[in-house]
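Read-outs: derived from the displayed coordinates by stated rules, not from any lab. Remember, it's a predicted structure, so these values are computed and weren't measured experimentally. Cβ atoms are built from the backbone, for glycine too; each structure is taken alone.
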Structure 1
Amino acid sequence: MMTEMNISTLKLADGSAVEVKPVYSASIPIAKKEEAFKWLRDNDLGDLIKNEVTVSFGRNEDNKAATYAVLAQGQGYQPVQKLKVEPMTLKALVRERIESGREIPSDLFNVYAGSRTTIKRK
């Protein structure tokens, strides 16, 4: 009812208050990961995608690690590559796009938009 009346905070004479804030969340389902990344890239948001390449070395392999840092795959090592979007970054993107009235495909990003009501007593 407060949202319909465009009221976010209601303070009472005794110091109590009721506050309604928007809440957003999102995640990328594993099955839709490639589609979601394609949508981000197609909408000039590809910089949100982190591309991590990790290589593990054993004990006393500092020399190999240094060589790999310089030569990478050219030396025959097999790196592990992981593409991801940080959860808080995705949440901020969803909030920004919803609040500005811009599109974000909820099927690709498991978008949730709701309200949280907080009641504070004196």
Structure 2
Amino acid sequence: MSFLVSIFKPLAYVSLPVILVRQIAVSHGFGRYYARIVVYVGTLIVVASCSVVVAAGMSLVGRSTDVNYVVARIFYTLTSKALDLQIEVEGKEHLRTCPSVLMVNHQSILDVLVIGK
């Protein structure tokens, strides 16, 4: 019995914020906007926290120059699936040459997501 409690108790603690955010998103029109912001920023915080482990692992393997690329792709994959966002990049053929410099103008919070794509 204690084995089941040790499994379901953490799931209950994790699922409570998810249920609350979902209820806010469904109840009000403006709630959907704020719920999506919470999911976006929450995913950003989780990926940024885990990127320390990714950076350490890639440094040990000898691929420390690819850390930013890998972390940005992980963030894009998780966030685009969680928020059902699709980004289309125009001029992708010009990014084949490496190294390249990408610049964003910070007009919105989605700049990190665009860089990940």
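When FRET efficiency 1/(1 + (r/R0)^6) of positions 55 and 103 (r between Cβ atoms, R0 = 41 Å, to 0.05) is compared over structures 1, 2, which one is greatest?
Structure 2 comes out on top.
Quick check for you: by relative contact order in percent (Cα under 8 Å, 6 or more apart), which of 1, 2 is greatest?
1
So Rg/Rh (Cα atoms, Kirkwood Rh), computed for just one structure, reads 1.07; which one of 1, 2 is that?
The read-out was computed on structure 2.
Between structures 1, 2, where is Rg/Rh (Cα atoms, Kirkwood Rh), for residues 7-46 alone highest?
1
To test your reading of the models, identify which of 1, 2 gives 2.9 for distance in nm of label points 7 Å out along Cα→Cβ at positions 39 and 63 when calculated.
It must be structure 2, since only it matches.
Computing helix-only ellipticity at 222 nm (-39500 (n - 2.57) for each DSSP H run of 4 or more, over all residues; to 500) gives -24000 for which of 1, 2?
Comparing all candidates, it corresponds to 2.
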